[in-house]
Structure I
Amino acid sequence: MKKSYYQPEDLKNFGKINEWNEALGTKFFDYYNSVFEEGSLSAREKSLIALAVSHVIQCPYCIDSYTKDGLQRGIEKEEMMEAVHVGAAIKAGAALVHGVQMMNRHDQLSM
């Protein structure tokens with residue numbers, strides 16, 4: 001019996017999603033791979049963005065993958081942590097800005 005839902009070894013089987021729907025799997029991987037090609041942003045910058053987003057969406061597979069990718073691209077641990085803090089700040093701000101909705105609703109209901 002597996003100890004947790006998340007199994008790091010499952011990441012190496014990600015490509016197998018094509019087995020159950022080759023057409024859509026191929027379209028996804030074509031898109032995914034094209035997104036991470038050099039463009040207006042460097043592949044290094046995209047890796048840092050992906051690492052930050054991975055933390056915001058709390059995907060352990062993505063965190064593993066983009067930590068490894070970042071190391072391969074020469075990204076320093078301090079840069080990785082700074083990217084994680086940027087993601088965390090945006091997520092916290094997004095939660096807090098909804099406080100304005102609560103304040104508005106409070107005022108509407110308290111009249």
Structure II
Amino acid sequence: MIIREKYLSKIRPFYDQDLIKVITGIRRCGKSVILTQIMNEFKRNGIDEGHIIYINLELKEHSHLKNDDDLYQYVNKKLVDKKKYYVFFDEIQNVEKWELAVNSFKVSLQEKIYRF
């Protein structure tokens with residue numbers, strides 16, 4: 001995999017910002033690759049792999065996540081301790097009203113969850 005340093009260098013300053021990060025672009029332009037590279041960078045920097053949650057909503061295993069309530073419950077079950085989590089959603093537009101779940105995480109889990 002080719003490391004997309006040009007894009008990563010533009011995203012890095014926002015890693016610790018209290019913002020919901022969104023990577024957009026046309027279909028098949030490499031957004032998922034960038035997400036994977038960010039997660040790999042976090043792991044190399046010592047983030048526990050168990051605290052990185054990656055949900056690809058194109059996969060059959062996540063087809064049950066149809067709306068914001070499903071997504072919220074699914075992620076909440078993965079938060080097993082009080083440490084910070086890093087949550088990455090790929091193809092989140094496949095979940096109806098996804099923004100309600102993501103906004104709820106931002107409000108209720110301010111110090112516990114990191115969003116991408």
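Coordinate-derived values only; no laboratory data. Predicted model only: the values in this text are computed from it and were never measured. Cβ atoms are built from the backbone, for glycine too; each structure is taken alone.
Annotations
- For relative contact order in percent (Cα under 8 Å, 6 or more apart) computed as 27, the structure of I, II it came from: II
- Comparison of I, II by distance in nm of label points 7 Å out along Cα→Cβ at positions 54 and 78 - largest value held by: I
- Entry that produces 14.8 once Kirkwood radius over Cα pairs in Å is calculated, selected from I, II: II
- Of the structures I, II, the one that -11000 was derived from, the read-out being helix-only ellipticity at 222 nm (-39500 (n - 2.57) for each DSSP H run of 4 or more, over all residues; to 500): II
- Look at distance in nm of label points 7 Å out along Cα→Cβ at positions 22 and 46 for each of I, II: the largest one is in II.
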